[in-house]
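Structures incoming, each one as structure tokens.
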Structure I
Amino acid sequence: MKLAEIVPWGRTLTEYQLMFGLTDTDLSKRILGVGDGPASFNAQMTAKGYSVISVDPIYAFSADEIRMRITDTYQVITDQLNANAHQYNWTTFRNVDQLGSERMEAMNLFLADYEKGRSVGRYLNHSLPALPFADQSFDLALCSHLLFLYSGQLSERFHLESIQELLRIATEVRIFPLMTLDNQPSPYLARVLDLCQQHNLDADIVPVDYHFQKGAYQLLRIKHKSQ
């Protein structure tokens, strides 16, 4: 991956809580964030005394390099949001300016924490479909805005292998959203649900209190039957 290919866009702890339906009990678990990018989730959770490991190929780069990329792409992203505003619900955020301001605040929190977090192993340069963790290293794996959203870019095989890998290393997996970038249901969801049934896993589609992208208000929760 090259830095020029990355479009950094960070979300907050509050958004993670809403997207993934995280309870106070959930926050106290051993959490893996997959594809967290420049989200402030890890930084905010760490400040509160919780345990999070974040993995993303963007963590191959320094804070200064990521900061420059954010500067390079911020206007491009907000221009695209303005051009496609009809695809989003403007209730949580009044408009693109407010959204952009809050995203930048989240990314600045990430940048302030990043080098320290990387030095102690909270930000790791790894990516699906293979992660270097022992079986059941985590209680909860959260995958935000990667699987299903990028169904046009990532194959069905990638999705199936990635989800099996997450279930190897975590007791429970939650994925949000279930829609593609084109606001269509992912064509891979049914196949993933079939896989869960074949492997005797509990899989539920759960509504959440987060609905920014139109149609994207559900997460997929997968657990091992014994849990």
Structure II
Amino acid sequence: MTPESANRPVALVTGASAGLGLALAHGLADRGWALVIDARGADALKDAADALAGRTDVVPLAGDVTDPEHRADLVDAVTELGRLDLLVNNASYLGPSPLQQLDAADLDELRRVYEVDVVAPIALAQALLPALTAAAGVLLNISSDAAVEAYEGWGGYGSAKAALDHAGRVLSAEHPSLAVYAVDPGDLRTAMHQAAFPGEDISDRPEPATVVPAFLQLLDSRPASGRYRAADFAAAVAP
């Protein structure tokens, strides 16, 4: 980080090499935020960092959010930058494609879903709460309509997102100085959404960048902690 940018707000965005995570990183970079970004694929993450580097300070760290050593590296990167204003728990695991019904779900895969989608975000929040609290920051967990609707085949992912939603509610009760949000972005044209519908044409779904204005409006307006949909900020969402 350069001396001129020492007072920039800082965000950690997980799963930021593609999809919504990458779109959010670009939206924050456009506003001058410094970024720590992570993803499992090192090459894709490097490409993402290279695309962002011309506009902001960005620290890319490739790794798996379920790995405690990788999470420690993320915390160290935040510490180096000196502050944390926003943690975006975006990295998620859908489970096998095609999706499995719960009565036949592979339990090892189900454990992996919960490790990525519930345990890792809670672990990152635990590690970074002091920095977030010092900045009166924002904890943003990416949710899904599958957290509140019962869709066939979505039992693993949906129940994991429901658990993360509730964990966020508890954290907001325990740390009222923080803003803690679960946000359902809606169906988007992402690799994960395609994996949920193998062989189907999902080109009618909007690109992730279209909902970034809604997330930025959320950060600007900072409503009460809780669960929201990007559509709740419809005026900010591109058609």
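Please treat every number below as a calculation from the coordinates, not as lab data. Computed from a predicted structure; not experimentally measured. Cβ atoms are built from the backbone, for glycine too; each structure is taken alone.
Below, the figures for the structure above:
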| item | result |
| --- | --- |
| Comparison of I, II by FRET efficiency 1/(1 + (r/R0)^6) of positions 36 and 196 (r between Cβ atoms, R0 = 25 Å, to 0.05) - largest value held by | I |
| Which of I, II yields 1.6 [distance in nm of label points 7 Å out along Cα→Cβ at positions 28 and 60, calculated] | II |
| Structure responsible for 18, with relative contact order in percent (Cα under 8 Å, 6 or more apart) calculated and labels I, II on offer | II |
| Top of I, II by mean projected area of the Cα convex hull in nm², for residues 76-139 alone, largest first | I |
| Computed 12.6 for mean projected area of the Cα convex hull in nm² - originating structure among I, II | II |
| Highest-scoring label, criterion being Kirkwood radius over Cα pairs in Å, for residues 44-171 alone, among I, II | I |
